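K.L.:
Once you scroll down, you'll see the structures, which are given as structure tokens.
Laboratory data are not the source of any read-out in this text; all were calculated from the coordinates shown. From a predicted model like this one, the values you see are computed outputs, not experimental measurements. Cβ atoms are built from the backbone, for glycine too; each structure is taken alone.
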Structure I
Amino acid sequence: MEETLKQHPSNCIKVVLYGPESTGKSSLAEALAEHFNTVFVEEFSRRYAETKLQQHQGLTESDVLPIAIGQMQLENKLLKKANNLLICDTDLLETMVYSEFYYNGFCPELVAKYAYQNTYDLYFLTYIDTPWIADGIRDQPNSRIQMFQAFEQALIDSKKKYILVKGSFEDRFNTCKTQIDNLLKKLH
């Protein structure tokens, strides 16, 4: 079980778009991947939740581990297709924060362990200054500041390096692009 939550070794630079729902992470991940001519890892939990919704079921505590496993399998698979940069539209730390929020502090021990153990070169923490857009999966329009604070606190507690991104899409893109360019320069 533990092997399914571990990152595969790589010299690839890995960055994470990280933060509350409806803050532009997916759009930003896709645009950055296109700009840098690489792949991005989609948020596995979105597809998983959509499938459950189609079956008229909601997510429960028992879904956290399969979501985490699915996320890491997707990340490890796409790592092989990345150039020297992999852009992740979430990670296990985000899975842990959501689990703890929705399930009264509960997160499977293995998910929490690898949320702290798996490493990325940089996190982009997306701020809540974007409009909240309902999409059938998102459900916390009134908890945005609490969610943002929980996400930021998890980064601080885990001592992960992060940059706050906010403003227009263009502002966010340019902030991320500049930071990624700086990381890529260190490779050469």
Structure II
Amino acid sequence: MEEKLAQRPASCIKIVLFGSESTGKTTLSEDLASHYKEPMVKEFMREYLQGVWDTEKRICEPKDIIPIAEGQMEAENKLSKQADNLLICDTDLLELKVYSEAYYEGYCDPQLLKHALNNHYHLYFLTYIDVPWTPDDLRDKPHDREGMFQRFQNTLDKHQKPYFILKGNREERLNNAVKKIDQLLKDKDREF
């Protein structure tokens, strides 16, 4: 298991869209991938849990967390080899840690926690809750949006992860994210 959760070294800049459900992470990830013509790591948790819902009509259980984490890292490690300069991640293991603790009375598998904290990303975009809630089969916290946002922000603060809060409409979020990423890319070019 440990090997499957490990983040492989990569020469590209990695950014993560981070935050609670229905805050525009996937939309923005897709917009950024299109803008930069770089790969995007999809949220494996959504694909996995939709399959569980469709076949078993159940929600996530603790036994699902590690297979989700392994699938997320497999996709990230594969796509990081294809990225020229930038990899856009529509979530990471730290997000899975937040959900695990929120749903399972503070519990997070020790291996997940280790890798969630050790993995390196250049910047987290914390998506704010100022976009409309969109229900689906998996989303279930429309009345605790502020509380969930605070969990995500507190996690970034506690573990001293670099982040920027994205607010506003789709265009505003994209423009602000592009400014931040462009600066990271400029700084990377100066290093070489």
Structure III
Amino acid sequence: MNHDETALARRLKRLIAANEQLLHDLEAVKSLRLPQCFIAAGYIRNMVWDHLSGCDYRSLHDDIDVVYYDREHCSEERDLLLEQELRVRTGNDKWSVKNQARMHIRNGTAPYLSTADALMQWPETVTSIGARLNDDHVLELCHPNGLSDLFRMEVRRSPYFEDRSYYLERIRKKNWQELWPKLTIYE
């Protein structure tokens, strides 16, 4: 990781550490003890964009994406049980748990090798970011496409995501520029 990415990682960790709700949710996810497990995507991205836009945190994510990698237990039923466990534990119904060891089937790609490999192939670079608390309660990040785009508020298709039309449709549906007018979206 270069110096700029290291500085951005420290900055992101400070933002996460200042968000009491996200820390609470990271603790809940940590308690599941899943391998290579992170809260990822909109929860983190939107929090950073709110901060950069001078907004109070607005909790605009539709779901809380929990991603992990476990080749031994790939059933969708397991993910649904984990979602239910998090709903009961937190009282929040936004949980979405997905084992990345099986998601290549839905996405029509080669099998993913790890959570980081799966995140790297998500549609946008600004979405392919995860955070977790390790066993020592230290915040760790997974950001295979870097953090620069996130902090520059630049949305671009991941170089590892090939379906340009899906990417364009997705960013149109998300309506991000209306919520964060400072965004630059690259088509």
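K.L.:
Please compute FRET efficiency 1/(1 + (r/R0)^6) of positions 65 and 145 (r between Cβ atoms, R0 = 25 Å, to 0.05) for structures I, II, III and give me the label with the greatest value.
P.N.:
III
K.L.:
Can you spot which of I, II, III the value 4.3 was calculated from, given it is distance in nm of label points 7 Å out along Cα→Cβ at positions 57 and 177?
P.N.:
Source structure: I.
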